[in-house]
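As structure tokens, here come the structures.
Throughout, read-outs are computed from the coordinates displayed, never taken from laboratory work. Quick caveat: nothing in here was measured; it's all calculated off a predicted structure. Cβ atoms are built from the backbone, for glycine too; each structure is taken alone.
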Structure 1
Amino acid sequence: MALPSTIYRVTIQLSDVDRGVYEALPATVARHPSETEERLVARLLAYALFYEPGLSFTKGVGAGDEPDLWLKGADDRVLLWVEVGLPEPDRLIKAGRHAERVALIACGRALPNWEQQHSAKLNGVVNLTIIRFDQAFISRLAATLDRSINWDMTISDGTLYLNAGAETFETALQGWTGNQ
């Protein structure tokens with residue numbers, strides 16, 4: 001018998017000063033048995049960093065042809081395609097042809113090697129934004145996870161500040177856009 005997904009109830013109080021977004025973001029998120037807590041943290045960070053009304057989680061690891069999050073227009077066109085982790089560059093290139101905007105939360109132990117191998121190939125994807133997260137930051141945040149997640153997140157001057165319970169985390173948002 002297959003293991004069931006673990007359900008998390010999430011509330012993120014988002015104050016994104018850089019974009020002028022101030023929202024309470026409630027969500028119920030399923031973590032597939034094959035998904036690590038670190039990857040779940042990265043998906044939640046992606047949700048907050050790229051939040052706009054209508055952004056939604058997809059079936060995730062259970063649906064290979066869908067991103068982790070997306071925003072669709074009234075005509076079902078993909079306006080924003082958001083990936084998490086270290087996908088194959090061809091997947092991002094293809095998404096760049098079919099979606100108005102593509103974003104990647106790049107994280108994982110192999111991030112330096114992935115960047116070295118694939119950044120030149122991705123420079124031509126002009127509608128791609130990549131934000132890198134240090135694996136130690138993701139791991140420390142994942143260690144605080146509970147089935148009920150309450151985060152207070154502030155983004156100001158390219159720095160993310162996050163309160164999770166009694167702990168405070170801070171990291172610079174390092175990123176680049178295509179055609180650099």
Structure 2
Amino acid sequence: MRRAVATRPHTYLRKPSVADAEEFVARVAESEHLEPWAFPPADVGAFRQWLTRGERHEIEQFLVCSREDDGIAGFVNLNGIQRGAVQRATAGWAALSPYVGRGHLTDGVSMAIEVAFTQMRLHRFEADIQPGNERSRALARRCGLRLEGYSPRLVLVDGDWRDHERWAVNAEDWRAARRS
């Protein structure tokens with residue numbers, strides 16, 4: 001287990017590094033399920049650009065890793081981090097083959113929420129999900145996010161402006177759910 005930010009029995013969350021490029025790109029190449037929902041870096045150059053983007057203060061990037069073999073099982077990005085009176089971030093995530101359906105991404109998103117509320121001291125954790133992406137919608141529900149609204153043509157994905165649902169959880173509701 002390398003440089004864990006958070007851990008669960010089968011999964012851990014860590015920051016990505018240049019050394020992850022080849023494994024990450026290989027996992028993306030194996031992950032045919034990503035399209036049309038997500039288009040993560042698919043070559044080493046794009047991965048390096050993605051890492052550079054993560055150096056900005058309004059972005060946090062995490063790799064979701066299997067504790068069994070330290071393999072990269074997915075990723076969670078916290079984008080558009082806002083401070084001041086808002087204190088929120090919008091997450092994006094994806095599971096990578098061969099780890100799809102094994103619970104690692106649910107663990108990873110849950111840990112990212114915990115990091116957002118405890119270490120980063122954010123107040124809201126949000127996700128914009130395309131309405132047809134049933135797996136992400138189900139994952140959001142499992143992690144305690146609630147559907148809050150619908151935004152037509154919200155995000156440019158693969159050259160098209162796509163509709164998205166807005167899902168969120170705030171720190172108070174997350175803490176209350178953990179206590180019960």
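Just checking, which of 1, 2 has the largest value of distance in nm of label points 7 Å out along Cα→Cβ at positions 71 and 143?
Details: 1: 3.4; 2: 2.1.
Comparing 1, 2, the top value of distance in nm of label points 7 Å out along Cα→Cβ at positions 71 and 143 belongs to 1.
Here distance in nm of label points 7 Å out along Cα→Cβ at positions 31 and 159 was derived from just one of the structures 1, 2, and that gives 2.9; the source is 1.
Out of 1, 2, which structure matches 2.5 when distance in nm of label points 7 Å out along Cα→Cβ at positions 47 and 135 is calculated? Clearly, the read-out refers to 1. With helix-only ellipticity at 222 nm (-39500 (n - 2.57) for each DSSP H run of 4 or more, over all residues; to 500) coming out at -7000, pick the structure among 1, 2 it was computed from. Corresponding structure: 1.
The maximum of distance in nm of label points 7 Å out along Cα→Cβ at positions 7 and 119 over structures 1, 2, that is, the highest value, falls on 1.
Among candidates 1, 2, the computation of relative contact order in percent (Cα under 8 Å, 6 or more apart) that gave 22 used structure 1. Quick one: distance in nm of label points 7 Å out along Cα→Cβ at positions 55 and 111 came out at 2.5 when computed from one of 1, 2, so which one is it? The structure behind it is 2.
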